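Nothing in this text is a laboratory measurement; each read-out follows from the coordinates by a stated rule. Please read these numbers as outputs of a predicted model, since none were measured by experiment. Cβ atoms are built from the backbone, for glycine too; each structure is taken alone.
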Structure P
Amino acid sequence: MNPYLDDALMTLGEHARRFAQGRVAPGFQERDRTRVLDRALMREMGELGFIAPELPEQYGGQGLGCLAAGVIHEEIARADLSLSYINLLASLNGQILAHHAAPEIARPWLERLTQGRALLALALTEPRGGSDAASLRLRMERVGSDYVLNGEKTSISAADQADAAVVFARSGTVEAGARGVSALLVPMDLPGITRSRFDCHGQRAIGRGSIFFENVRVPADHRLGDEGAGFVQVMQGFDFSRALIGLQVLAVAQVSLEETWAYVAQREAFGKPISAFQGVSHPLADYETQVMAARLLCLQTLWLKDRGAPHTAEAAMCKWWGPKLAYDVIHQCLLSFGHGGYDRGPMEQRLRDVLGFQIGDGTAQIMKTIIARTRAGRNAVPA
């Protein structure tokens, strides 16, 4: 029993798991090797309604709520964390477009997004600023009916594979900080855009890289939110994605635990299963407890969002705790397999994949600052 998941959501999760085990899991290691996202598989996910089901029906979604997105997301991640980025980016960017883009701009992109025919990136980080995101320098200037972009974004997930990106740019003065930042929806086929790809430890199928803008003209009607207020308005959507990230990495930890329990129960040493030794079973029992608790926190956060209740602190808890816990869990699981765990395979790939979330989408230090501010007040916890 789960207090946040009713029968309909449980059935949805089971449906997603069958698909993930049958269609996603078999290519898990191959996609890591080739570093190519499977577009045909993405379209299958769209046809089954597995991409951004929380979006309104008029935008191609099903209006199912954020918990529905969460249960699908964790099942895809169990099979392949990299591929589950399709769900993460669709839900984050889909919410941004649905709330802040002009309807005539949002609708065609969101329909393609939910159908699995388009992949959108989120371009915030720059060489000078990751955690200090409001200090970004990419320039955005109004010229007639367009905005002209000049600068660089870096460490962007799906940088070289995305069809469009939500781009944050400096429209005001540097001194204005976050209040001088605007957001645009930028198709990646516009003249003046070039892209590169990094050689990363994990999450290789989705990839990370840089996007360079040289006099890129973007129609002014592609602005998201008010000019100069894009950062403040659009960043509110990150509470949603932080809970999804928690579920994403914890699903990888959970499947690793399941495989490890099965292994230690049959692997024998000194005449008995190694699960009989407390040094083997107790660390796994400890992590089993923590993963269950952390998952409940993530589901509670989505439950709060579905009800329009405050959930910023809870979302930050999901984001800092989930990735750190998942890494520690998978590390312990790998050790439990002994020398076999050190070979190239699912366990070491999972370890590489989850590690990136301790850096991207908000570090633990930033998340804990957010939590502290919600409890003590912003004035008591200055930047």
Structure Q
Amino acid sequence: MKDVLWNLNPMGLGYRWFGRPLLRFQDSEKAHGRSLSMLRFASNNPFTRGLLKVLYRPKVSMPVTLFGTEYAHPFGLAAGMDKNAKALRGWEATGLSFVEIGGVTMLEQSGNPKPRMFRAPQSQALVNRMGFNNDGSEKIQRALQDHVSKYGQPGIPVWVNLGKSKVTPLAEAHLDYGTTFERLWAFGDVFVVNVSSPNTPNLRELQDDEGLVRILSHCKAVNLQCSETHGSSPKPVLVKVAPDMTDEQLIHIAQTARANGADGMVVSNTTVERPTSAIGKDLSVFQETGGMSGRPLRKRSTEMIATVRRATAPDWPIIGVGGISGADDAWEKIRAGATLVQAYSGFVFEGPALTKVVVHGLAKRLAESGFSTVEEAVGTGLA
């Protein structure tokens, strides 16, 4: 059920009535790029930046402490929306508590042939086969350096999603991840090892023991070296997993990741599965190859969060992502075991007002359930 707060938010209604219908007439990837450019432009103008804050920032306090950092609330931006860190000030202005950039690969790459992003509006789902298109770690390093020089440190934590360059052999994947990690170490607060995108050939094979252990071991060495160089603590490193596996496989990966130094897990990436029922334009969209995100992934990702939570200790954080389009979706993931939650597709279909809707709705659910903090609610929905 949609949150009542959405219906009371004029900007949410404006996006639904005018913004979203207009986007339907544009190529999905072009619409994405234009929206990102508009947000960047608006956030760099003092007047429009202030307007973004007034319209979209949540008005409630719901702090969450994770990895020694205090987050304003548990809701952040998932990887894929702002691959090249173009609109960091915009995401902060609209009230998100953290943003995950990337996937960033060691080498610049254009990704897969276009078209490669498709909207299924009636199902509130996206199908993409982007293929880690991004500016590469060197250019993004310079972009982040320029951002800090011009604006200072970002006002919210910046997470970095690490991907593998397509041309890098699987046997050398650890070096690829490690190089990007080293280049961006000084600019990221948390790093996410992405071994689960379905759009880079054979990438998911790195979820197996040998590949995952090698990557985590190398990243640990890079992390320690960088922390000594910069005179600060090592950065948290998480692993992002795919939904297309059995619970037994998921548990094994989680236990392997934790045993080899991962500080937590992001659950989950896009799926190659498709809904069993769809109508209209969605039917043709679901025939496209690639990973599906959005509403149809909600149930599976929440089930995976609960499975990982049961299989690991409560002090091993889980970040929940997949199908969040309102406060109820975020709340069920928190109660399944997620400390923080993220959205991507939800912003495509609901617009920037989604942040306020989710955060205000979560505050209401906390109060109704008798919890004082988000941390108290984590995992309380498990049988």
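Given a value of 26.4 for mean count of other Cβ atoms within 10 Å over residues 83-90, calculated from one of P, Q, which structure does it belong to? Considering all the candidates, the number was obtained from P.
When distance in nm of label points 7 Å out along Cα→Cβ at positions 179 and 339 is calculated for each of the structures P, Q, the largest result comes from P.
Consider the structures P, Q: one of them gives 3.6 for distance in nm of label points 7 Å out along Cα→Cβ at positions 43 and 355 as calculated from the coordinates. Say which. Traced to structure P. Assign the value -15500, calculated as helix-only ellipticity at 222 nm (-39500 (n - 2.57) for each DSSP H run of 4 or more, over all residues; to 500), to the correct structure from P, Q. Structure P accounts for this read-out. When relative contact order in percent (Cα under 8 Å, 6 or more apart) is worked out for each of P, Q, structure Q gives the greatest result. Ranked by distance in nm of label points 7 Å out along Cα→Cβ at positions 227 and 267, structures P, Q are topped by P, which has the highest value.
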